[in-house]
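Read through the structures below before going on.
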Structure I
Amino acid sequence: MQSSNSTDRYCIIGAGASGLAAAKTFVKRGIPFDCLEREADIGGLWNFATDSGIVYETTHLVSSISSTGFDDLPMLDEDYPEYPSHARVLEYFRDFIRTFGLAPHIELGKAVTSVRPRADKLWEVAVAGEPEPRLYRGVVVASGHHDAPRTPTYAGTFAGETLHSRRYKSPTQVRDRRVLVVGCGNSAADIVSDAVHGRSTVFLSIRRGYWFVPKFIMGFPTGDVLSYVEMIPLPRLAKRWLFQGTLWLLQGPPSRYRMPDPDYAIDQAHPTMTDEIPRLVAHGKLTVKPEIAGFDGRRVLFKDGTAEIIDTIVFATGYRPAIPFMDESLMFAADGQPRLLLNAVHPEHDGLFAVGLVQANGSMWRLADYQGQLISNLIIAGRREPELARRFRELLAARGNSTRVHGVVASDRHRLEVNYYDYRRLLKRLMRRFGPVRKMNLGSSPPAAAAEVTPAEAAE
């Protein structure tokens, strides 16, 4: 293990998918760093055995292997099913660590308790159990945004059992009961399925209509179909209606299954990757209810005036983006939106970055990888071509934080929402502006002067 108390090193916080993606690029580019993970194992939210893991026994990927795995370690081995389980995903991360030699840089059981900037532009990183804070040249926050559950409150008192999906682990928790699932994201859909197959009477409370996207279209993984559509040179609006129209043609709108239709376009909110919810409703195995109005003992009152006796409520209501070890005003504005440019680069502190602080309708792992590559280019430019780094930061500041989907649903769940394909193209386009810096690392001599970022490029 290399010494960590060095003012020339960077600190990557978290060894989940995002932290590993950043670590891989830092190793490749010769950027010295430590990767601090609070748990005794890697994997972040995909590790069933740790407190950070939010997966449950029946969790599988909701995107196919061909559209999910990292570009430089594809999930194309014949041992992979199209939608692997959480256990197989964790093994993939272990393969990733072995392939790129990341183990010597990862410190397990190192819980970061505080991160603070200093006047000399260094960063103090306090670690639980260590008497003095470590000093780093910069910090990459890769600890994710699925740690602080968001649970709504209602009038009255519920006398049954309640839990957030954060603490849901096994179908036995929703077996042989009267179960109410609140919310309709991917976790909600899985928990509903577990409860139905566990002989429970199941209700689903939703405030609005949702898009339900099947995992296969005409026998092909949906992510593959979308990737082909994205290669067609059409405006975003045309692509939206092409996919939306195809989905309605093949599956029909939710109203055909006696569910509310969504009042937003399919790419303006995170879709629910399942076709089972409409089928369960159509078969009478799932009853859809409106928003909860309040509680009266074991009775749950709904806004349409109806009520149901419920044993267990599972709140699959998402998470509040939170960075508990840092003054949140550094990362988020008063309205809860990220302050970071591209959700990755701090507008004021040169040494503060984030990886994975987005929600997307595509592979988060790949976006984290591209964010890590952009951050690496910016770090190296700051050392080798400081004028280029300054101009690049000015370019980002001029753009503002314009990464979000136009017209995205106005809800807490979608504060971090980006369109995967548009955001990926943007990151790749911006990286090209680093010119020869993209071939540099911190262990070799710099080549010729890097390409400049022109005012015309900044205006794009």
Structure II
Amino acid sequence: MSKITKSQWDFGELFPPEALRQVLTVGELTTSVKRLLEREIGQIWVTGEITNLRIQSSGHVYFSLKDSIAQLSCVLFRGEARTINRDLLSDGQKVVLQGEITVYEARGQYQLRVVTVELQGVGALQIAFEKLKQKLNAEGLFAAERKRALPRYPQRIGVVTSVTAAALRDVIHVIERRNPSLQIVLASCRVQGIGAAEEIACAIRLLNEWSQTGEPGHRIDLILLTRGGGSLEDLWAFNEEVVARAIFESKLPIISAVGHEIDFTISDFVADLRAATPSVAAELITEGVFASREFIAGATAHMRRLVRDRLDTDQEGLRRLLHQLLRSHPRRRLQENAQRLDDLESSLSRCARSSYRRQDALWQAVSARLLRVKPAQTLMRRRQSLERAVSRFGEHVRLHLKGLGTRLAAVESRLRLLSPNNVLERGYSITTDEITGRVVRSAAEVQPGQSLKTRLKSGEIRSVASR
């Protein structure tokens, strides 16, 4: 089949002469149209309202995209549907679609094969809000441990808002009512529109730099970031990343009070404290001073109550001390000691009488026992026993002495037999050295001139040894 060029679609060429006419089948024509659309248009973005939404059991999604003039058939195949949030697809929802123009040849209709779905208008902003929220949360900008406590008695605050904002008037009204001495430093900026986010971030940094100059009149205790309610588009400046970074980098604590109670912005999550409304933020800032004013107003009655309680306590203590003093008076102590002495005397008398009765009972018992045992008879029995023992002892001594005499006589007889005198009586003599008395047993022991003494049975002979 020959290729159909764009010029062939001119009206004049739709009906060429018979010789030049080329007849196409429906399928060929549809295929040519499909190729032409895919080549000439290809990937596009298109916006409109969803209608006739159908989700097949196969997982494919079919719907039409319409506006006030026309409508376009769309198909979201199962493969792309897995990566797209199906909650974004519903009848009546305005969306922005990215896809490829093609032709469904079976019906001969062109359609958009969808690959990306985004909500139009507010929906797109909400998606951007959620993406930025997830990103900053992952970086730790929302971490509770980094949030700082607000000073209880601030003396000067910085306010970041528009000079014409109704929120500023609400804040000033609450502060004048609750803490008129609180000073306000206004960093005016736009709070909506193009460039508002950059101005808000610059105002936050400007207040930080101004407070850090070191001059006494420049010190700021905290910053209030605020504006009144509005649509999501009106509040969008407070959802910009540049504002979130400026809040995170601030050296001063920041309160975010943007919109109404139901409105939440990125600045609310990054700030050290979120207030539902600007008026609530002003009340939180002045809470310490306002509560102190109420305390001071009731301090007089409170002090009277404390004084009365202290007097009652002191009077009760005085009564106790007086009672103790009376108990500790010398006369009282003397009386107590006298009474105690009487008690001790009575106790001593009772003890003496009791001891006497015990000893008397013991004596009576001993006397009774002595009467029962009859000591005279006992003494007579003991005397007889002693006499018998003395008699046995005398007999034993006599027998022992007799045995000793016998033994002595035997020993004496033996000694007599062995005595030298007995030898001398038989005619023998004993010669000894006259000087030393040593018995001479051999002639070789005698030296010439040695004095000797010879003992006989009767008498002694002295002599001198010769050669």
Structure III
Amino acid sequence: MKTAITCLVILAIAGPSWAGDEPGYDHSDAYEHYEGTATCLECHEEEAESFFHSQHYQWRGETPDLVNGKGRRLGKLNTMNDFCTSPGANWIGNVENSQGKVLAQGCSKCHAGLGKRPEPELSREQLENIDCLICHVSGYRRDLYEDADGNPEWRPILWRNQYGLDAVSKRISMPKRKMCLRCHSGAGGGPNFKRGDIEYALVECDREYDVHMGTDGGDMACVDCHEGEDHRVLGRGADLAGTDRPGERLSCENCHDAEPHGVTVLDHHAGRIACATCHIPTFAKTDATDMSRDWSTPKYIEDKDKYTATIDMQSDVIPAYAWWNGQTRHQLMGEKVKVQKDGTVYMMSPDGSKKDKQAKIYPFKLHLGRVPVLEDERWLVPIGVEEFFGDGDIHHAVLEGGHYQYGLEDFEYDWVDTKRWMGIFHGVVPAAKALTCLDCHSEGGRMDWVGLGYGEDPVLRRMK
């Protein structure tokens, strides 16, 4: 998403569509009993096929905005991050602590399927694996149960209560904020851990919190900006590999004028500074976010009887700022890591510079990590984090990840420090709360002018 995702944020107040309590689609007489996805397929097989090909199901897509994509289909399923690293060895299954409490259930918990991994080839089995209700029914809940062969699968928690399941399954609507946020807010291990700017508070907030989603503001749903045809959703974040809509980018200008202020100096800024830069002064306003995750130093959380990486949680975070032209560079698994001048590996970094006329200054969550790398090949190694949460054996977890990804039985590895730039696009405040001139143009201001290529504050330079 070039000037891209910047706008789930700054996107227009073009009237709400499915944000509030508008009526959904009446399925009261569509069927007598809900019997899983097969019931939906009786009328909606074409829609299911379109969803099968989407990133929400495939977890990979075309990569025209990935500088080193090389035409590959990439995404969450086959790349690595510095949070829980990769779905590979972490797909599905209950992990319990010593007291029998479930600590984790695998990455498939937020996949819009019923437990099978997505396959690139369309089949009846894959279509029946789609969980339509996870996105289209706000009161829907599911959990892990064993199938006839003892394998874990996702089922509605009401699967034994046909009357209750029938009632819930007929509450069909377009995705509302709550449906989107139950996965996108909980990614990375907890509320707002991962993204930083996609908080559960957005379900019910005022315009002072977010002018677009505030119930007294635009009262917009996620799909008002991230609209889509055939389940191909518009928008790509700065640290995402694939896109559902190649050639299309989500931009504030989709709804707002390129010169929206009516004030010359501000409209001049808008030419090189993204709207989010001024209109999102801080993120993690309600729930703290994970700003650093070191997997080399396990930590035991006594009150949860759980092991984790060493994580630094922060609130009201001031973004980092960098040039971005809509394209990204990604450190991929199976390729030798590139160590930057600062000694870190850039997991995801925005492309662009002051000289790049297509680039603007954007706000980012700059996440720091420490992850394993093969000693000889210098390839990133994903971690089997699920079992680690229960037993704290990080060495075994690394070996498990390396075995799944590369087929290795035993190997030597060490650790590398990483950085990941994650675009900040949500939590847009009203103009009265936006940054003012002195927030950036003053001694000790928030902009790193040298790092941005200016040498010094351009305003102070003109005053000399």
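Every read-out reported here was derived from the displayed coordinates using simple, explicitly stated rules and does not represent laboratory data. Everything quoted here is computed from the prediction, not taken from an experiment. Cβ atoms are built from the backbone, for glycine too; each structure is taken alone.
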Assign the value 5.1, calculated as distance in nm of label points 7 Å out along Cα→Cβ at positions 42 and 322, to the correct structure from I, II, III.
III
Origin of the derived value -8500 (helix-only ellipticity at 222 nm (-39500 (n - 2.57) for each DSSP H run of 4 or more, over all residues; to 500); candidates I, II, III)
I
If mean projected area of the Cα convex hull in nm², for residues 154-345 alone comes out at 13.9 when worked out from the coordinates, which of I, II, III was used?
I
